[in-house]
Structure P
Amino acid sequence: MSSETIITSKIVREMAPERSSTAHKNDFGHVLVLAGSKYMTGALVLSVSSALRSGAGLVTAFAPDEALDPVRINCPCALTASWEADVSDTLRKADVLMKKASCIAIGPGLDESDPRSKALLIESLNEAKALVTDAGALNIMAKNREEILPLLASRKERGLLPAVITPHIGEMGRILKGEVSHEACVQFARENTCLLILKNHKTTIYTPHDKWYSISGDNSGMAKGGSGDVLTGLVAGFLAQGIKPCNAGVAAVYFHQMAGAFAASEEGERYMLPTDVINNLPMAFRQTGW
């Protein structure tokens, strides 16, 4: 029977991954972020920044070269690699990077009209050990349902972790090609064997097993471009550290909301920015015992 669980600090506290004082960077996973474009460089910076702050050991930004300078400037701890001009050359380069990655995040700021974006989404669905899809990747998915949804649904039977998708209401409507209802989301997560994080003022996480988690936290300060990119990086960073998809999604949504609440308290909902959410993650982690 289907059931709902309200996300609380107690639930999330028990999900904390271990961090040995004698560990090295490779013990905490490697996130590969496929995102960004010439006109949307900030989305890449935000997702890379939050992945770095999640506790992941390594984060690589793989993007068109014109999107990478902001990462080099704002995220000096990240590695960078640029797409090639040709689709096949880009995929060959991606294949090398994907083999090293513990988790791939794809979508924030992607140019949906660029054929390399679609090719990289398909390659990620086929190869990523753990995967988070957002924004531009979700819109490509919506436009190519017959080709891409079977790849999403078959990941588990191919020995890969169920993918995590993180749409807001508009993106989910395009994927469903219809009304976004609770029943439709339950069915989508089940049929496509994925973890669906539906972003709204009340965020709901749907599992492939007819179970869902929810958290409410009205905060108009989060209703700004870039907030979702922060969440994408957090989910990817937790997956890279070996947290299971459901727990990674639940923990990321909780910390995203808590850090947003701290930012609103300090800066005000009107003034706060997604970067303020990232800056308040340390307080959210400490308060939850992470």
Structure Q
Amino acid sequence: MKGTGHATGGITFLNALATGIGSAAGIAIPLSASVELVPAREPGSRSIDPPSDSPLVRASLSAALRRWAPGRAFHATVAVDSEIPVARGLKSSSAVSGAVARGVAAALGVFAPSTEVARLSADVSQAIGLSATGAFDDALSALEPGVQVTDNARRARIRHDPVDPTWEVVLWIPDRPHLPSPNYREAFSRLRSSASEAEAAARRGDPLAAMAGNTLLVERALGYPYAEIRRALLRAGALGCGVSGLGPTLAVVVTSEVVSEVLKSLPPGAGDVLVTRFTSQPSLAVAGGP
């Protein structure tokens, strides 16, 4: 039994570490997880493609099998193929766990709604210490288009709005990874009261205002010196910009008319640059093989 789960990267409008309320949207950087399950008489083996092997992949595989095939034993093989930069604030972990879970469900012939997959993904990420809140907003954004606003503690969606179809995304990605979010919980907890305006903007469906307020908090908590860069980007015509996740990526929301000017405003040679778009279709799961 074979299945492939698909997911994407994403960007942040509101980091949930401060208040527990988060907001994110998927972007067109793909990831897929191919899963093969062979029934076994005894608890089976786990064969993970070496470049794909990680505690997250193994935990996601085990959690998905417990959810959709309780009491059944399999030899499982998993391979992950990703274009998402790791530990740069672009939701790579949420995409991995969501895609692995979807691949397992597809192999088993189970239809799993995005919300169910995202809750499983959030539970796994929190359980193994990758995410302090579970990042339910990130998990949903990896699977569905649109701006997600979530209560991460309750694993509940507050609102879900379409992205303006004229918006694109420029990513400036410095070459330094961030640590897992539990390392920053204390720094963000001290900023809880300062996050109220950004949270209110997300709740009323104004993601760019939420992004503007959120990046001030993240830069303050983590010490990113992005203020001058952001001002230059806004002068160049960006609609909004801010630290994505825990960074170091700076996400810039633009229209196509200003992309070239925005690119000129980024620090030369200080990071990778990628121009992409927001997702417009759900990431799917595909069953295949006997």
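When Cα Rg over 2.2 N^0.38 Å, for residues 129-184 alone is calculated for each of P, Q, the greatest value falls to Q. Where does the value -10000 come from, among P, Q, when helix-only ellipticity at 222 nm (-39500 (n - 2.57) for each DSSP H run of 4 or more, over all residues; to 500) is the thing being computed? It must be structure Q, since only it matches.
Look at mean count of other Cβ atoms within 10 Å over residues 137-144 for each of P, Q: the largest one is in Q. Here distance in nm of label points 7 Å out along Cα→Cβ at positions 177 and 233 is compared for structures P, Q. The highest value is that of P.
For relative contact order in percent (Cα under 8 Å, 6 or more apart), find whichever of P, Q sits highest and give me its label. When relative contact order in percent (Cα under 8 Å, 6 or more apart) is calculated for P, Q, structure Q comes out on top.
Just so you know, all these numbers are worked out from the coordinates, no wet-lab data involved. Computed from a prediction, not measured in an experiment: that's the story for all the values here. Cβ atoms are built from the backbone, for glycine too; each structure is taken alone.
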